[in-house]
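What follows is a group of structures, each given as structure tokens.
Bear in mind that the values in this text are calculations on the coordinates, not laboratory data. From a predicted model like this one, the values you see are computed outputs, not experimental measurements. Cβ atoms are built from the backbone, for glycine too; each structure is taken alone.
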Structure I
Amino acid sequence: MSRITHVVKRSGTIVPFNRDRITNAIYRAAVAVGGRDRQTAEGLADQVVVYLEESIPPGHTPHIEEIQDAVEKILIENGHATVAKAYILYRDERNRSRQAKADKAARPSHNIPWAKIWRVLDWAISHSLHTVEAMNERIASNEFPQIVHESEAAYEDDVATAAGLIANRRHELKIVIISGPSCSGKTTTTIKIEQRLKRAGLKFVTLNVDNYFFDKNLHPKDEFGDYDWETPQALDLDLINDHLRKLSAGEEVIIPYYDFKTSTRYLDRTPMRLNEDEILLIDSLHGLYPQMTGNIPDDIKFKLYLEPLMQMKGPDGYIRWTDLRLIRRMLRDAEHRAYKPQMTLEHWHYVRSSELRNIIPYSSQTDFIINSAMPYELAIYRDRLFESFAQWETQFMGNPLREDAYRRAARIRRVLQAVLPVGDDSAIPSDSVLREFIGGSSLSY
């Protein structure tokens, strides 16, 4: 048993020492450069612990920076220079991210689609949906069905515009990529765009990127020891890129199959080829990640990005898009994946960290952005989750290991508390993007 029992975080709080977090950090760096040897990562983590025990004075509680310095030292001394570089780069990226967060008020973010935001805000003001108070007034006046209609119409207008842009390039396109962070509404939007384009005479073949997952035991883990399905390195990016290149050139490939019950991938299962008049349709969390389609010319790709870009002020300022998606994922996972909402909250900070590294930075490189936010969704969530967020706020208060979960729970509780609840969701269309999360959809997912 290690004599190191606790660690000082950057915030100054002291938390229990966990050797597995060192293993996971080393393995994650190895995965980033193509390595998949967890046993070696565990051996290196053991060396880090031994080094720390030998070098720190008795009674000293090491700071997280001391531990990370030790990791870099052990990696380099053991000849893992490439992995050490990946680890150092990730560490530097996290430091820069923290600094950017500290002074973000002084600098506008390059990850925010400002032109699109202005149009969404203009729409919200003209429909009296730019503040929680304004929406509450409309709900109190029995206008909830009208709010639903207006919100759905705005989303459908975006879908129609995207479909029109794709149709205009039908003779040159070979791949349409629909991307966006978790629970932005990709699945429903993909179905709706495909329906519109089929009516316009286009033919599509869908590629399920999930079949390119590595076996689960090869995935990196998050800091709590859970396998990380959110990172692009969980996918065989080289194989995806190779298959896309061949498909776009008219060649046949053999698609793998991923069995989610056993978390095992089986290679060479299903032959696929694009005919001359067919377009490949991809719905993927990491569709914009450069390594996925790096060998595909831009002129044969159409890149579509989704985000619930709600422009509504609540008690603490504008409603955060990530909070909307967190709630959506809670409801979806509880409905379809037997995953408790509290578990989603506890691990959301890791989902968010991956998004900020691997998805959102590429949102400016898209051909069109669809706003999937439904202003009325807050009123629906009020009845379903308010009590839970209030409970989590109390439960996680003062827990240094759950600081992120506490902050999110407290913030969302304040928002939902300010919203007039609507328990009856019958006004929401059966093919609404929101049905993907709250259930009752007429679409086949």
Structure II
Amino acid sequence: MTACNRAIDEDGNIADQSNDYDTVYLSNASEVSLSLLQMDKAEEYLDRATRYLNPESVADPWIYKLYLTMNQGRFDEARDALDRMLIWRESQKPIVSVMNRAEHYLVSASFLLLAGYAEDAIKLTATALNQPDRNGSYSADDSQKDSIAALLNMMANQTEYQIQLEIIATMDWFESLQVRIDAIALQLNAWRAARRAASLFADFDVLQNRLRPYAPLEVHIPEWIEPEIVRLMGTGVMSNILDQANANGAFMLNAGYYYSYRTEIAAVDKKDAMILDSGNRALAQLPQQEILLRARITAHMAAAAWRSNQYSDALLHYETAFRQDPSILRRLAMSIPVTIRSDESDFSHQVEIYLSHSPRFHADHNGLILEVNSGPDLSICLKSRTGNILSCYTMAAADNQSSKWNAQQLTRLFHTEAFGLGYDISKAQRSILLGSSVILSSQSNSNLQRNRDAVLIR
């Protein structure tokens, strides 16, 4: 950190705001702080780096700010960071925006995955994977960038597959035929991406370095995503590498990350007692800021406790995980135990059938409460056993549509609301994430400059 501070300000006045133009030095200092698990200090450096636009710098501090706020479950701030990241990107010189565009794609895909826009996350990750000229701001080779792109592409395809299963649950079999075919294609694409990611991670040194929390000089893979590597590489391989990494001091600063991997290994092996033991150790030691990683661990503990007939503990874990990260149960392809209650109307009965077919729920009299009401407005609410609302969606009935259409629409919109972040990101905004606005902006600026030059000549 001393070296970082000297690089930021050679005169020794670290607090001098005139030094905040040194975007790369400030970003590097933030990365070093993160590797020391000094998360507040890392964000302080990033906040300084974001004060002034730097069109010539390949480092976009809003990328790292977005990762940081996502990790910590600060979703409103993450949404704001996404918008500001795009403003920064549009101000960059064309050659710079080409160099770090993959980083923009991947962090945007991570946010869209949480927000419920998995289809767009697929497009972004595929674009990052297929475009070669992307050196970025990291001191890492292309295979590292490809590995995270393939990993995220796998997750996006798997998540979109779960979304399609939720839609299929509201359809008749013949009506759902095309959706089922599309869902199979998503599974195939996820498998292909998983194989590609596994081949890129299949190096002992790469994997061992990867396990260290916030490893410096590596392509950034969020800590809530890294446990997916366990499923790629297999529990035997990862267990061996994990223990060697631990012996080499990778988790010296915080053993909670070691136990988070242990929890994931136990979850893949379906060892419930180990899940609960390792999960409790991880939650007790992990930094409180690691909200999304904690949500993943808690979701695994919820399923393990439920299978062990520890119903009260399981429900508490389900509620905690859902509140911390509404998308986690969908991403892990989990099903919540629920008791469905309705007002006995024909409409509510139809919705109840759709919900019972959903991959997100299964009926159990010990479960959470899933309440369906048909009037005056139509609504579905997920509640705790004590009646606290976890998620609720209400819509007015469309009088010009059938009861079946209204039931389908309510069920689908409830799933969108419950297992996403609740942000309405328009198609135009999502297209901007793919970079079309950068191209148009560059063309517009060139045309504008030519017009100005013509005026000066006259």
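Some points to look at:
- Given 1.00 for FRET efficiency 1/(1 + (r/R0)^6) of positions 274 and 314 (r between Cβ atoms, R0 = 30 Å, to 0.05), calculated: source structure among I, II: II
- Origin of the value -20500, where helix-only ellipticity at 222 nm (-39500 (n - 2.57) for each DSSP H run of 4 or more, over all residues; to 500) was derived from one of I, II: II
- Which of I, II yields 18 [relative contact order in percent (Cα under 8 Å, 6 or more apart), calculated]: I
- Origin of the derived value 24.1 (mean count of other Cβ atoms within 10 Å over residues 114-121; candidates I, II): II
- In this comparison of I, II, the computed figure 13.5 for mean count of other Cβ atoms within 10 Å over residues 386-393 is attributed to II.
- Value 54, 40, 29, calculated as Cα extents along the principal axes in Å, for residues 178-361 alone, assigned to which of I, II: I
- Structure (I, II) behind the derived value 2.5 of distance in nm of label points 7 Å out along Cα→Cβ at positions 210 and 322: I
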